[in-house]
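Every number in this text was worked out from the coordinates using simple rules, so none of it is lab data. Not measured: the values here are computed from a predicted model. Cβ atoms are built from the backbone, for glycine too; each structure is taken alone.
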Structure P
Amino acid sequence: MRTDIRMLAFSFVFFLILAPAPSSAQFEIKEWPHNLRTDLKGSKIKIALPENEPDRPWNDALLARFRRLTGIEVETIRPGNDTTVVLATYLREFASGAPRADVYAIDIVWPGILANYAEDLRPEFGSLSDMVPVLVQNDSVNGRLVAIPYFVEISLLYYRTDLLEKYHFAAPPRTWEELEHQAQVIADGERARDRNPFWGYLWQGAASEALTCNALEWQISEGAGSLLNPDGSISLQRAPMLRALDCAHRWVGTVSPGDVASQLEDDSLRLWKNGSAAFMRNWPYAYVESMRVDSQVKDRVGIRVMPAGSGPQARHADILGGFQLMISDKSKNKPAPANS
C-alpha cells in the first residue's frame, strides 16, 4: 500500500538544510532533524557538491550522519571548481534528459538558468520564513521555489599582517588607491630582497564567472551603478567604470601577475600560500587553507572587506556567493514508498 508520496531527495535536502554545521575540530554532527524517514534503507541518491577541499570534511560528516539515520546511501559527485565549466556541463546533461545527480548544489546565480530543470520545492518547504528573504527571492523563479539556500559567503580581501608591519602600514587598505600604493611598496621591497616572483595583489582574471565577480566589485565600489535598472534600462555609468577598468589594467604585470588573465581562485591561493603576495582577493575557504600546516603564511593573515572606490558614489562592494540545493525534475529517486 502506498500512502502520501514523499521524496527521497527531499529527505536529503531537508537534512542538509536543518542539520547544524559540524564542529570544525572533529566534524561531529551533534544535532539533527528528528522527522526524517527511516523506511528507505537501501535506497540510493546522488548529489553534486562543490569541489572546494575545505568543505569536504564538513560535507562528509553530514552525509555520514544522514546515512546512519536513514539507511539511504549517498554517492557524491564533484564536477570541478571552474563554475563556468560546471554550469556548461550541467546544461548539457539536463538538455540530454539524463542528468547524473538527483540533488545539485548550484551557484547562487544559477537558479534562473536552471529553473526549467528543477523540481518545485514550494509544496514541501513552504515560504521558508526562517530564511533570509533575499535568498528565498533569489531562489524563486515565476512563483516556483527552484532551490533552497545551502550556504552563503562573501568575497574578502586577504592581507599579510607581518608585511604591513614590516613596511610601516598602520592598517590594511580601505580604498583601491591605498591597495595599489601598499601593494607596490611591499612588492618593490620584497623583490629588492630577491623575493622573485613576488606580487602585491592577487585576483582572478580568467574569462569566467570569477572575472565577472571581480569586475562587479570594481564597478559597484567606484559608483558606476548596476548593470540594469529594475525596468531593464541600462544604469551603468561610463566614467567611473572606465576609471575602475583602467586601474585594474594598470595592475597587470606590476602589482599583479602578468598572467592574471588566466587565473582562477585556486591559482591565486597557491601563490598566496607560497608566501608570494601581500594582498589577495578570494572567498572564505582561502582562510582555512591559509592556516594549514603546509602554508607559508600560517598565522600571518588578516581579512577585511573589499576596498572602496574614490568617486563621489564610491563604497565597499563585496560579492555574495554560495550554493543552493536543487532537485532535478528528472530524478528517478523522487517517488518513494511510504510506511503502510
Structure Q
Amino acid sequence: MRHYLLTSMATLAVGLGVACESASACWPGPLVCLPLPIRLEQRTVTTYRTEYRTEYREVQRTVYRCVPETRTQEIQETVQVPSWREEERQQTIMVPVTRPETRQRTVVKTEWREEQRQRTIMVPETRSVQRSFTVCVPGWREEQRQQTVMVPEVRAENRQRTVTAFRQVLEQQTRQVVCYSPVALAVCDPCTGMVGSICQMVASTRAVNVTVLRCVPEQRTENFTVQVCSLRPETRIFTVSVPTTRQEVRTETVPVTTYREQTETYTVSVPMPRAEVESYTVQVCELRPETRTYRVRVPEWVSKVRTRTVPVTSYRTVAEVVTERVPYTTCVLVPYETQVCVPVCASR
C-alpha cells in the first residue's frame, strides 16, 4: 500500500513538471508555475494474496514383499540314549558290637537307729477375765440455722440501638472495555514481489456506560426490650441434724490365753551313713570295621544317529505395484479488493 502511494505521488509530480515546461515554451514571457490543489480520493484496488492448498494425487509405486515358502526336509541328528549296567562295589562300614564289662563303684548306704530325746514345749491355758472399756455412742440433735441466699429476679428493660440497613440505588458508571476491530496491514509476497494487504484483528479500548446497583447505608434507631436478671438477698431459716457423741462405760468377758513350760520325751530315728564298694555289669558298645559287597546300577549314555523330517521355511522376494495417495502443496494467487487513498489534482 505504501509503495503504491509513493509511486502515484511521483507520477503526479512528473506530470506537473511536464505541463509547466510546455506552457513556458508556448507563452511569451516569464511563466510562473503555480501549485495545483491536491485532494485524496478513495478508490477500490484489486490485489492478490498467496494461498497454499494441499491436494492428493495417486502415485504408483513398486514394493517388495517377502513371501514364505515351506518345504519338507530330512535331517540327521545324534542323540544320547540312556542305558543302565550293573556293577559290583565294596564299602567298609562300622558294625556296632556289644560286650559286657564289670565295673566297681562306691555307694553310700544309710542305716537308721532309734534314740530317746527330750524337749520343752509351751502348753496354752485359757481363762475368762472381766474387762471394762469406754465407748463413744453417736447421737443426733436438731438445730435451727439461718442462711442468706441470692434469689434471681428477671425484669423487662427498654433499650435503644442503632441499626444500619443497605438500600440499592441505580448508578451510571463508565468502564473500559477491550474490543477487536479489523485493520488492513501491507505485506509483500516473497514469491511474486507483489505488495498486498491482509486483515488483522487489533485490540482497542473504549469507554462504555453501564448501569450498576450501589448499596447505600442508612442508619436508624430502634427500641427493643431485653430481660435483665438481678440477684436479691434473702434470709432463710432451716433445721439441720447435728451429729453428737457421748461416752459410755461397758463391761465384757474376754478369754485370756497364757502359756506354761512342759518337758516331754520323744523317740527319733537317727541316720547312720556308711560307704560300701559294689560291683555292677554294663554293656559296652564298640564299632568294628567290616567290608561288604553290593551291586549298583550305573547310568550310561549311548550316541545314536536318527533321521527325522522337519518343515523348512524360506522367504522369496516378490515385486508388487501399489497405488498410494500422495499429498502435495500448490501456491495459488487469490484476488481480493481493498480501499486505498489516491492523491488527485483538483481543478480551480
Item to check | At a computed 1.70 (Rg/Rh (Cα atoms, Kirkwood Rh), for residues 108-291 alone), which of P, Q | outcome: Q
Checklist entry - When you work out relative contact order in percent (Cα under 8 Å, 6 or more apart) for each of the structures P, Q, which one comes out largest? => result Q
Checklist entry - Here mean count of other Cβ atoms within 10 Å over residues 124-131 was calculated and came to 12.2; which of the structures P, Q was it taken from? => result P
Checklist entry - Here P(r) over Cα pairs in 10 Å bins from 0, in percent, for residues 44-211 alone has been calculated and equals 4, 6, 6, 6, 5, 5, 6, 6, 6, 7, 8, 11, 13, 8, 3, 1, so which of P, Q was it run on? => result Q
Checklist entry - Where does the value -2500 come from, among P, Q, when helix-only ellipticity at 222 nm (-39500 (n - 2.57) for each DSSP H run of 4 or more, over all residues; to 500) is the thing being computed? => result Q
Next on the checklist: Of the structures labelled P, Q, one was used to calculate P(r) over Cα pairs in 10 Å bins from 0, in percent, giving 3, 6, 5, 5, 5, 5, 5, 6, 6, 7, 7, 10, 11, 7, 4, 3, 2, 1, 1, 0. Name it.
Outcome noted: Q
